[in-house]
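Student: Dropping the structures in below, format is structure tokens.
Where a number appears in this text, it was derived from the coordinates with a stated rule and is not lab data. Note that the structure is a prediction, hence the values are computed from the model and not measured.
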Structure 1
Amino acid sequence: MSELAKRILVALPAAAFFIWMVWLGGAAFQITIFAVLLITVWEVHNMMVKTGFSDFFPVSLLLVLLLWSPPFIPWWLILTAAGVASLLTVIAVAGRQSDRSVRWLTTLFTGVYPTVGFMMLVNIRELGTTTIDGFWLTMTLLLMIWGNDVFAYFGGKSFGKHKLAPKISPKKTWEGFGFGFLGAAAGFLIAFFWADFHPLRLSAIIPAVVIVSIAGPLGDISASRVKRIAGVKDSSNILPGHGGLFDRFDSLLLSAPFIYFLYYLIL
């Protein structure tokens, strides 16, 4: 079985399940995303261990729990933790590049980066005046990301000549990057015309496509950089033919916060 066929066999049922969770929304979607987040954080932690600058994993998990903001944690504690984290980050960046300062930065990356991305995805699902609005807003983001990935892959494979980031992700090309814009636009249009009533206007396609088509590849390249430093091909082998959850959601993690604020401003 070819690698592409294996990827498709895994991707189709996984996508169907994920769309079903998006449709259900509420607690079912939030629990699903939180489970995905915990696995992703574990994958990132394992990669950080292999870089030689392992994070302080208990602190990373604490940051995840504080940022996720369950109702039983008071806001003053969350704000205090955020302030302390910010202060320690400034100290780490401003100070010498000691092992301790680098480990603190990896701790922040492990605990904060995936958490913020998945939190914004959950927040997107809660936007709109009705629950169906949140479903279509979330599906629009997902279809744009998937469309961008598919068009970039086949566009780069067919026409790619100029490397986008040869030292980090050698297979990515500028031609594939350009085709990704078309794929994101196709994803937006599918969601827009599929919905009986879409909460966004068609004019939102321009900023949305630009955000996804730039932030998505940057998230992918950032993940590739981490994997290259760690000396691994995939973040894990939990998904046959796809690697880990961090590999599958790397584009979404950076796109979701920007798309959330775009949706919020529009709505």
Structure 2
Amino acid sequence: MSREQQLAEAIVGLADPFADDIDPVVLVDRLARACVEITGADAVGVMVASTRGDLRTLAVTDEEAAFLELFQLQTDEGPCLDCYREGRRVDARDLSASTDRWPLVAPFALRSGIGSVHAVPLRVHRQTVGAVNLLIHEPGGLPPLDLELAQALADVTAVALVTWSPDQVRPADVSGRVQAALAAKATVDMASGMIAEAGGLSMPEARAALRAYAGGHRGRLLDTAQALVRRTVSPQDVLTPRQTDAPPARG
């Protein structure tokens, strides 16, 4: 199986929180194993935050990862904890150079045969809910593309985790969500039509203006479209930035 096929299968396996065989433990275990298979990390561990804000180990691929994660928790230091607290990826490509930063964890990891570690955040909508530890025996770490793939897998899993429900999804629920998507598209089309008529634009230009206005106001596209349809935002509000950017008319 090619790497592209592995990645596609992994994403499909992580992205469906309604599958009959899915629960949070299964999802996170799949994430850990997919990271090993796709990135080439030697071991992977996943930590998630409890309601008190402390991290708990939810999945490991082997005892090597389990020991390091437990040691990080006991000593309150390490790449995974820094990643969670700072909400960004932490790279330790040579742990022998990280003993000042993690005076307890780095020597322990080196003694355990780990030469480099990466930690990527598990996050949903800018909120970090955990971290994924990727352990490599040799110094040097993983290539940037592999780390981007690990982050993508973590992002997909995080979304699936927060949308998972113990209640089995009903056909009516699925149909209802599809119909909601169609209704949302109709609202966006209606709002785009209002903008097109007011500004003398084509529909693609009007949709682009709507997206730009929503992005500039840090709002969702659908919310902005609904505001236009309800007349709480006018087409002129959306068009004004476009007209302001235009060159002045010659007298």
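Student: If relative contact order in percent (Cα under 8 Å, 6 or more apart) is calculated from each of 1, 2, which structure is the one that comes out at 23?
Tutor: 1
Student: Starting from the value -18000: which structure in 1, 2 was helix-only ellipticity at 222 nm (-39500 (n - 2.57) for each DSSP H run of 4 or more, over all residues; to 500) calculated from?
Tutor: For helix-only ellipticity at 222 nm (-39500 (n - 2.57) for each DSSP H run of 4 or more, over all residues; to 500), the value -18000 is produced by structure 2.
Student: Of the structures 1, 2, report the one carrying the highest value of percent of Cα pairs over 22 Å apart.
Tutor: 2
Student: Using Kirkwood radius over Cα pairs in Å, for residues 34-137 alone, single out the structure from 1, 2 with the greatest value.
Tutor: 1
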